[in-house]
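Below are structures written as structure tokens.
Computed from the coordinates by the stated procedures, all read-outs in this text should not be read as laboratory data. Fair warning: this is a prediction, and the values are worked out from it, not measured in the lab. Cβ atoms are built from the backbone, for glycine too; each structure is taken alone.
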Structure I
Amino acid sequence: MPKFEEELGLALELEEPQMFKVLLHNDDYTSMDFVVEILTGVFHKTQAHAEQIMFQIHEHGKAICGVYSFEIAQTKAQQVKKRAKQNEFPLLATIEEES
């Protein structure tokens, strides 16, 4: 069977994926130590950076913990929810589209 080579004149245009911020929200029950634990364990922050973010959450009501593609941001928020529930804390993580 003869081989046919075909040239396609397609121009592929790759777009950067839409990014999403993961935010942790302040509440009156979740301990500061647990928030730092979440920031180091789920978001892989250093101890010093985790403490800095924790104080931002405490003082401003919420803070950005990281910016990821949708699937990763969603997974991070679900990990926070699962760990918070296991430790009986109402810690809330939300995702917002980055503008």
Structure II
Amino acid sequence: MLSIRLSRVGKKNQPQFRLIVVDKKRDPFGNYIELLGYYHPITKQSDFKADRINHWISLGAQPSDTVHNLLIKQNIIKDKPKKVKVRPIRLKKEETEKS
């Protein structure tokens, strides 16, 4: 199954993301099928190839929840926003032992 997801690139504390099409079971940092655009969360810049995104969605590629919400903001797809799952913050061992 194909997935449209974000792959992080960039320096430490300066995140930049590529929007890629990749098999759902593959690592997003490895090889991908096609590059569909980029997203800079700090400056809120994004450049998505709308025609290619719609092409891959028509072939059955599923966007991740975050990508789905970004595509709605860019008016590429029309749907209701999905609730994004937030990962819990991991505490260091020293902080958990003190508690």
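Tabulated data
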item	result
Structure with the greatest value (metric distance in nm of label points 7 Å out along Cα→Cβ at positions 20 and 36, set I, II)	I
Computed -13500 for helix-only ellipticity at 222 nm (-39500 (n - 2.57) for each DSSP H run of 4 or more, over all residues; to 500) - originating structure among I, II	I
Among I, II, which structure scores highest (criterion: relative contact order in percent (Cα under 8 Å, 6 or more apart))	I
Computed -0.46, -0.87, -1.21 for log10 I(q)/I(0) by the Debye sum over Cα atoms at q = 0.15, 0.21, 0.26 Å⁻¹, for residues 12-67 alone - originating structure among I, II	II
Rg/Rh (Cα atoms, Kirkwood Rh) derived as 1.32 - corresponding label from I, II	I
